[in-house]
Structure P
Amino acid sequence: MIFKDIVLRCIECGQEFVFTAGEQAFYADKGLLNEPRRCPECRAKRRQEREAVEYPIICAACGRETTVTFVPREDRPIYCEECYRKLRPRSPEGKAKPQK
């Protein structure tokens with residue numbers, strides 16, 4: 001599919017912004033069907049304004065205390081970032097393989 005840059009208007013600030021062909025390809029690759037409704041600046045501002053709730057955990061691999069930004073489930077091991085990176089399978093290109 002061929003994508004072309006299109007101009008959209010932000011519902012937050014009213015400014016026009018360009019939804020680039022590259023961004024459209026990214027959205028299509030991720031299965032996102034709707035165009036963005038906010039400009040990149042308003043999207044970034046909105047992300048920053050959301051308060052991230054952090055939950056304390058103890059890493060199942062190394063025992064270190066840390067926090068995560070999701071509600072931990074009792075039936076699944078939770079790892080610190082360092083242990084998670086060590087345990088996560090990698091593809092030959094160095095990218096993380098999707099979880100099944």
Structure Q
Amino acid sequence: EKGDPLIEFYAAVARRSVDGYADENWHLEQRVSRTRALKMLSSGPAYAAFQENERGSIEVGKIADFTVLSDDIMSIPEADILRARVVMTVIGGEVVYTEPPANH
């Protein structure tokens with residue numbers, strides 16, 4: 001876990017290193033569902049900061065902070081989660097990053 005949300009998500013659901021390694025020290029029994037991992041990275045921190053009414057989920061009236069990924073990490077094979085790319089980042093309702101177009 002290095003502060004990268006995709007690595008954090010993968011670590012929570014797979015309980016493996018980024019190269020797929022796991023042993024008894026990785027505590028595979030502590031894996032969580034993808035839904036729970038997503039909440040751990042979104043609504044959980046908002047709640048901890050007493051900001052659950054303003055952020056932490058995509059709802060009308062809440063601050064729009066979110067990232068669009070190249071793949072649906074909720075359904076792709078576990079091993080592919082770390083291959084997902086950031087396509088767009090929105091902070092406060094403003095697009096602050098878009099993936100550069102692919103060179104053809």
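All of the numbers you see were taken from the coordinates with simple rules; none came from a lab. Owing to the predicted nature of the structure, the values given are computational and were not obtained by experimental measurement. Cβ atoms are built from the backbone, for glycine too; each structure is taken alone.
For mean projected area of the Cα convex hull in nm², the highest value in the series P, Q is held by structure P.
Have a look at P, Q and say which one yields 2.1 for distance in nm of label points 7 Å out along Cα→Cβ at positions 50 and 66, as calculated. This figure was derived from P.
Quick check: 40, 22, 14 is what I get for Cα extents along the principal axes in Å, for residues 18-57 alone, calculated from one of P, Q. Which structure matches? List each step's numbers first, then the result.
On the way: P: 40, 22, 14; Q: 40, 15, 15.
Source structure: P.
Output the label of whichever structure in P, Q has the greatest value of relative contact order in percent (Cα under 8 Å, 6 or more apart). If we compare relative contact order in percent (Cα under 8 Å, 6 or more apart) over P, Q, the biggest value is for Q. Each of the structures P, Q was assessed by mean count of other Cβ atoms within 10 Å over residues 42-49; the largest value belongs to Q.
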